[in-house]
Structure P
Amino acid sequence: MSAADLIHDTFADHAATVARFQEQSAGVIAAMGERTVSSLQAGGKICFFGNGGSAADSQHLATEFVVRFTRNRRGLPSIAFTTDTSILTACANDFGFEAVFARQVEALCRPGDIVVGISTSGNSANVVRGLEFARSEGITTFAFTGEQGGACGENADLLLSVPSPVTARVQECHLIAGHLLCDLAELAFAGTVSTISGS
């Protein structure tokens, strides 16, 4: 395959996947947006976690909530459970890697918060366990997965599954959905003023 063919085919697959994803998931994204806004308005926070590329997405999206997406407004409480290497390594060492997200849910989340587990396979053991524990504590759970949903989907109050077997396409759609959640939250908080000087 030539470089030109690879580029063409990748863009074509991306466009086709996004079109299917929009048709399948617009309602779920809207429902997630409503719950996200309600949680934030009631003083809750949005917590993200995942592995690898999904860990990077978690950090990216938490940043958009805390700092800004496209509009100036007050900071919105959000945490990525993938950023603190001391917590991650201590928990993995003491309790096993499968516990690294559930332990943070236990310590930092309460009913009224939302946890968002991101797993392209839908079966990452530590993401599943984080969602399971959150649900057992009465905390709202969202799962971002690939087309099958897997065990993450079984432990989600709302499931966002991407209709593709290709990891890259799944990750691309996860980011679109995450950006939409940020945008919907910002619409709700437009005009709020930060107390930080100069913002």
Structure Q
Amino acid sequence: MNLSRPLQVVTPTADGDVLYVLARADAAFTPGQVRALAGRYTTQGIRNALNRLAEQGIVRTQGTSTSVLYSLNREHLAAPHIVALAELPTTLTDRLRNLISAWAKPPVYAALFGSATRSDMRPSSDLDLFVVRPADVDEDDDVWAEQLSDLRTAATAWTGNDARVLDYAETRMPARTGVPDPLLTEVSAESLTLHGPLGWLRKQLSEGK
């Protein structure tokens, strides 16, 4: 799955990107505005998609023949399903947070990072997860290993992407060792917190300088 373009799971055409834009805002847009938000296609291609969707009733039009605005028809029977598809990234993070919060041995910190938090994800991209193992939990702890395995399995099943978990020991944090880690800098720059205090990783990096 491409979390940047979640409606690709049902259609790879411009129609999916158009619906994604309209579903995320309770507003009306010109074809040019939709194109700018979608970040792809030509204005005419977007207009054609909008008109196709208007024929299905899922998109509403307003204005004159020379200035037409388009919006999602939220009363349409299909609208709740389209909105749910547009919200797949949020649904994923909510599921990941719920799963991790239920662990018998919770991590110090956990985050989603990589292409999933950037705009360059593809259906074939890995789903990168960063998990900090508490200092009092060994790397070969059976419960911890099972939790990570369950996380990988669930994340892969939910998205179709190959989930990769970076298991990082709390004792290796720069705040403890005083040694910077470029990998952590990269993770911090593009991470979405799933468990633990917001800003925890940045604090660990700054204290390790």
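A short reminder: the numbers here are calculations on the coordinates, not readings from a lab. Remember, predicted model here, so these are calculated numbers, not experimental data. Cβ atoms are built from the backbone, for glycine too; each structure is taken alone.
Structure notes:
- Structure from which -19000 was derived, helix-only ellipticity at 222 nm (-39500 (n - 2.57) for each DSSP H run of 4 or more, over all residues; to 500), options P, Q: P
- A value of 2.6 for distance in nm of label points 7 Å out along Cα→Cβ at positions 33 and 57, calculated from one of P, Q, originates in structure Q.
- Computed 12.2 for mean count of other Cβ atoms within 10 Å over residues 9-16 - originating structure among P, Q: P
- For relative contact order in percent (Cα under 8 Å, 6 or more apart) computed as 24, the structure of P, Q it came from: P
- Of the structures P, Q, the one that 26, 23, 16 was derived from, the read-out being semi-axes √(5λ) of the Cα gyration tensor in Å: P
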